[in-house]
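*Asks:* Each structure below appears as structure tokens.
Only the coordinates and a few stated rules stand behind these numbers; no lab work does. The structure presented is a predicted model; accordingly, all values stated were derived computationally and were not measured. Cβ atoms are built from the backbone, for glycine too; each structure is taken alone.
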Structure I
Amino acid sequence: MYADGTLEGGVNDVNANKIDRISVAARFENGRLNLYPGDRRVALVTRYRDGDEMVWRYGPWKNRLRRLAPVEEVD
């Protein structure tokens, strides 16, 4: 996925039943990753950091995710 605002650069996949197509455009706006299904102008999914948490919003639902283990440094 490229956050370039186009359907071509966005997510193009199928759902679990491998029949229904999923096509969304992605854009970074105001520090958030917004996903726009089809040609909609309103983001359906939004992800952003709020302190140490990641906020994940899908339609009317909002979840806060926190890291359970510390990040290990990679050499």
Structure II
Amino acid sequence: MVVAILLTIGLYAAIGAAFGILFAWRGVDRIDPAAHGASWTFRLLILPGVIALWPLLMMRWRGAARTRDSS
């Protein structure tokens, strides 16, 4: 049981890390216009939070893309 929990946490973190790098590179600009042109220092600072909250941020990013495409 413990192994299954640790594997689940590891998988969640791995997906979050992959998403986090992509989000810090491209997505944060689309969700928050104030972050446009932000430094890599800022992007590295938000990375742990993005890894932890990646499902919520992925939904926001998808919503922002849909809104942008509809305009």
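*Asks:* Given 2.3 as the derived value for distance in nm of label points 7 Å out along Cα→Cβ at positions 25 and 41, which of the supplied structures I, II does it correspond to?
*Replies:* Details: I: 1.2; II: 2.3.
Value 2.3 for distance in nm of label points 7 Å out along Cα→Cβ at positions 25 and 41 corresponds to II out of I, II.
*Asks:* Something else about it: Of the structures labelled I, II, one was used to calculate helix-only ellipticity at 222 nm (-39500 (n - 2.57) for each DSSP H run of 4 or more, over all residues; to 500), giving -25000. Name it. Working shown, then result.
*Replies:* Values: I: 0; II: -25000.
Checking each candidate, the match is II.
*Asks:* Shifting gears a bit: Suppose Rg and Dmax of the Cα atoms in Å works out to 14.6, 42; of I, II, which structure was it derived from?
*Replies:* On the way: I: 14.6, 42; II: 14.0, 49.
Source structure: I.
*Asks:* With distance in nm of label points 7 Å out along Cα→Cβ at positions 1 and 33 derived from the coordinates and found to be 5.2, which of I, II does the value describe? Write down the numbers at each step before the final one.
*Replies:* Values: I: 0.6; II: 5.2.
Computing distance in nm of label points 7 Å out along Cα→Cβ at positions 1 and 33 on every structure in I, II gives 5.2 only for II.
*Asks:* With relative contact order in percent (Cα under 8 Å, 6 or more apart) computed per structure, which member of I, II shows the largest figure? Kindly include the intermediate steps, with their values, before the conclusion.
*Replies:* Details: I: 16; II: 37.
Comparing I, II by relative contact order in percent (Cα under 8 Å, 6 or more apart), the maximum is at II.
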